[in-house]
Structure I
Amino acid sequence: MSEFVKLNLTGLKELRQVNPMMMSYNVEFAEVTGGTFWKAYTPGQVAGTEPFVLKPANSYEAMMGDLMQMYPPIDLYDERIRKLAKEFGPAWVRVSGTWATKTYYDFDGTTGGKAPEGYLNVLTKDQWLGVLDFVKAVGAKLLISVANCPGLHAHDEPWPSTEAEKIFKLSADYGVPISAAEFANEPNMMEQTGFAPGYTPEDYRRDQDLFFAWLRKNHPDCLCVGPCTVGPDASLGKKNQQGVGGIEQVFKSCYCRDLMDGTTEPLDVFSYHYYNSVSERLAMMMPAGHWDASEAHTEAYLDVAPACARAYAPLRDKYCPGGEMWVTESGDAGGGGDTWASTYLDVLRTLNELGTFAAITDGVIFHNTLAASDYAFLSRGDHMPRPNYFAVLLWNRLMGTTVFDAEQPIREGAHVFVHSRRDGKDGKAVLVINNSLTESTTVELPADATRYTLAGKDGNMRATVMTLNGRDLVLGEGDALPDLSGEAQPAGAVEVAPGSCVFFVL
C-alpha cells in the first residue's frame, strides 16, 4: 500500500542542534602502516549474480587467512583522495582500529621495519607525517587510539605513557595536534583486541584512568573519548540477537559497565561502535547476525542503527552526562562490509542512520572507512567515489544542524527527516526515504522546492553508480565533481519512486 506524506513545515518542534561534523570517517591504522585487511568481493558478488562462498576451514585463524590479504600503505598524498575528502567540509578523521593497539611508533628509524617483541607492526615517522599532512590539507580534526599491548606492558603492570608521548609530541611539534583520543579500540574484547594475556576489565579501568590523567596533564585541549565498545550492551540483529552481529558468539566480550564502573577520570565524549550486521564473510560464524540483501530495505534492518543509539544513550547519560555520543566506527556490516555495501542499496541505510541518529542525540558518526574495503566511501587503490560518498556529500551540503520533529512516524515508504537548511537561509531541508521497493510514496509539498532524487542507475538497487535526478554521479575530466544541482519542484503532490531517496529544500 502506498504512503501519503503531508509536509507541515511551520511550527515544528526543534529537537536539538547537532555537530556540524556529524558525518566523519575512519582511516584504518592498518592502511597507514600497510597490513592485512579484508579481501575485496568480485564484481559478480557485488552485483548479486555470483554467490559468496567461504571454503571450509578447520580453525578460525585459517578462515581469517582466506578472508584477508596484505595491502600496501595508503597514499594520503594522492590528489583525488584529498580533493574528495575536502569536499565533505570540516570533519573528524579517526586513525585507529585493532591494528593501532599493537603498533610500535618507530619515529627514529631504529627497528629496520621489524616490530619489537610484543608488537605486531611498526609506524614510521614519514607514515605519520603523511596522516598529519592529510588532516591539515582537508581541514579535519584528528582522533586516535594508542598502543596497549604485550610489548608495552604486562596485564598486571600499569600502562606506561612512553609510546603515547612519542605520537602526541610529534603531532604537536608538526602543528597538527591530536584533538581527541580513545584509549583503545573495542577494549571489551580484551586479548582479542591486542591486550596482554590475562588482561581484565579491572586492568583496563586502571589503564584508561592513567591515560586520561596523563592526557589532561600534558594535552589538556585533547578530548577524552571512550569506552569505544562493540558488543553485548545493545540487543541488535536478527531474532533479537545480542550484540553487534552476535560478535560475542566468537569473542568473549564484556559490558560497558565492566570497563567504566569505578573509573575516576571522566569522559568528555561517550563512544561506541555500530554495524548493522556481519557480512557474508562472517555469516558462517554468526548466522543470526547476518542479513540477506533482500532484507536491506526493510523496517527491521533499518531500525538497527537507531535501536543501537537508543540503547547506548542511557549509558552515555550515566558515564558522560551532558556529553556528545560518538559512533567511532559505523558501516553496513562488520567484516569489511556486505557484497552490496559499495552499491546504491546501502545508501538507504546510510541516510536513514544519519536522520535517525540526529533525531535521537548529538554527536559524530565515523563511517568505516574513507578508502578501505567494500564499505568505504571511496574504492581502494583508485579512490573512485561510491554511491554512499555522493549521498553523504549531499547530506552535508543540504541538511543543516537544527533538527526538527518531522511529525511523521517512520514507516515503510516514509522515513522523513526535517532539518534547517545548511546554507543558513530561511526554510527547511527535508529528506524522504521510500524504502518500499514496490510502491511509490506521495509527498504533498506546502511550497515550491528544489528536489534532489537519488536512485540506482537503471532502477537497479545494486548499481555501483547512483543517479541524481537521472544524471549519473561519476567524476568528470580532471576529477571534476558531477553536477550536484537540484531541479525545481512546484508545490503540491510529488511522487517519490520505490527505493529512492529524495531531498527537498524549501
Structure II
Amino acid sequence: MSPRPEGTAIRADDLPFDNSFAELPPAFYTRLMPTPLPAPYFVAASAKAAALAGLAPAALKQDDFVAVFSGNQVPPRAQPLSAVYSGHQFGHWAGQLGDGRAILLGQLNGPEGPMELQLKGAGMTPYSRMGDGRAVLRSSIREFLCSEAMAALGIPTTRALMLTGSPQQVVRETIESAAVVTRMAPSFVRFGSFEHWHYRGRQDELRTLADYVIREFYPELQSAENPYLALLLEVTRRTARMIAHWQAVGFMHGVMNTDNMSILGITLDYGPFGFMEAFDVDHICNHTDEGGRYSYSNQVPVGHWNCYALANALLPLIEDKEAAEAALDGYIDAYGDCFDALVQAKLGLKTTQEGDRALYDAMFKLMHENRVDFTLFFRRLGELRMDVLDSDRNEADAPLRDLFLDRPGFDAWAVDYRARLRREHSQDDARRLAMHQVNPKYILRNYLAQTAIEKAQNGDFSEVAKLLAILERPFDEQPENEAYAALPPDWASHLEVSCSS
C-alpha cells in the first residue's frame, strides 16, 4: 500500500490499517477487542504525530475518532491484539508479562513508513495479571506530553498521537478517572519479547520473531554473514546511543526493565520518569525504586546489562558466545562516542582537544556538589562571553554564576572554559547560536506536568495543549513563555512519581 498524502482527511471507519505483527503465529499474541469506556471525550492530540501516521489533526477531535482511540469503536480493517512477552524487572526474572493494558490496532502507512497504533489503557487482556487494564488521566497526560517532548529534543522515542478521557473511575493510590493514550512506533517489540521464547526453550518461535524483526525493521542485516549477531550488534549500538541522549538532557526513565526496552532502540513506556533539575548523579526519579537501580548514574550500566539479557536470549540463534560478547563490547564505545559528542556540542566546542575530559569531569562534579539546575546551567552557559574584564566578570557571569553556592569554584572552572574557547578561536555569537540549538530552554518539569494534570482533572485541558505547544519548540526562546523555563517552585520538591504514575 502506498503512503497517503500527509494529513489526509478520512473517516475513522475507513482507516486503512495493516498489521504485520498479526501475521505471526497465534502464539505471539491474543486477538481481542478493547473494552469500551463510558462517555469518552477528547483531551489532546499531537499534530506532528498525526502527520507521521498520515492523518489530519483536526479530524482527531471528531466523535468517530474519539470513539476509535478510546477503544469504543474498532475500524473494520483493524486487527486488535495484545502481545505476549516476558522480562527482567529490577534485575529479577519476572516470567511472563505481556500487554496488560495495551491493545495494538495495527499499522498506518505514513510519509516516513508504517507506524503501529496502540491503545494504552484499553481494558483487561490475558496478560493483565492483577491489573485492571486501565490507565488514569494523570499518568496518561505525563506519557502524552513526554513522548512528544522527547521527540522534539531529537531523542529516539515512541510517539503519542492522541489522548482521550472518561469519567469512569479507576483505583490507584486514590480514585482517579480513566484515560487512553494512543501511542505510535514502527514496532513495540521489546527485549523481553525474545526472552519470553528463550526461557521457554521455544527456539522455533525465537527464530520466527528474530526473522520478523530483521525483515521488517532491519532489512539491511539480511545479507549479513550472521544476521542474528548483526541484529544484536545494531540494537546494542542503538540502545547505547539512546541512553547517551537521555544523559545529555538529564532524562531518567525510572523503570528500565527488559520488557521496557525497545528492539528499535527507542524510548519506550513512560511510567515514572523525570528530567533532572537540581543535578545529582545519583538521583532516583521513581520513589518505588528503593535500591536506586534506575538512578541517573545507573542508566548507562543498566542499559549494558539489558543488552546482555538480550544477547543471552539470542544466543541459541547466534551460536557463537565469543562473537556475542564482542558485539556487547561495542556498547561502551557507542555510548562514549555519542555522549562525548553531545557534551562537546552542549559546551559549544567545535574541536576535540587534550584536556577536554578533565574539563567535562570538573564541570559535572561542580554541578553535582552545588545541585545546579541541569537545564538552566547549559542554557545560560551559551550566554557566557569569552572576553570580559576581570572587574566586570562577576556581574557579566551572574545569571550563570548565581546557580552555584560555590561561586569561587565556578569562577575557577569558567577560567579554564574560557581558555579552552580561546584555543579554538571561538566566536561568542556563533557559539551562542550553536549552543542554543542543542541545549533546550524548555523541558517537561514535574511541576509543569502536575499543573496541567490538576487543571485537566477539573475539566480544563488548555494547559495540556499549551505545554505541548511549548515543548514542541524546546530550543526556541519563546519570550511569552519565559515562566515555563524558570526554576521550580518550592512546592515542587514534594512531588513524587511511582510505577502507578
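FYI, it's all coordinate maths here, none of it is from the lab. This structure is a prediction, so every number in the text was calculated from the model and none was measured. Cβ atoms are built from the backbone, for glycine too; each structure is taken alone.
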Just checking, which of I, II has the largest value of mean count of other Cβ atoms within 10 Å over residues 160-167?
II
Given 0.10 as the derived value for FRET efficiency 1/(1 + (r/R0)^6) of positions 152 and 208 (r between Cβ atoms, R0 = 25 Å, to 0.05), which of the supplied structures I, II does it correspond to?
II
Computing Cα extents along the principal axes in Å, for residues 128-271 alone gives 54, 36, 22 for which of I, II?
II
Parent structure of the calculated result 22.2, 69, given that Rg and Dmax of the Cα atoms in Å is the read-out and I, II the choices:
I
Working back from -7500 (helix-only ellipticity at 222 nm (-39500 (n - 2.57) for each DSSP H run of 4 or more, over all residues; to 500), computed), options I, II, answer is structure I
Highest-scoring structure on distance in nm of label points 7 Å out along Cα→Cβ at positions 120 and 320 (candidates I, II) is II
Check the numbers for distance in nm of label points 7 Å out along Cα→Cβ at positions 200 and 448 across I, II and tell me which is largest.
I
Tell me which of I, II gives 0.70 when you compute FRET efficiency 1/(1 + (r/R0)^6) of positions 80 and 328 (r between Cβ atoms, R0 = 30 Å, to 0.05).
I
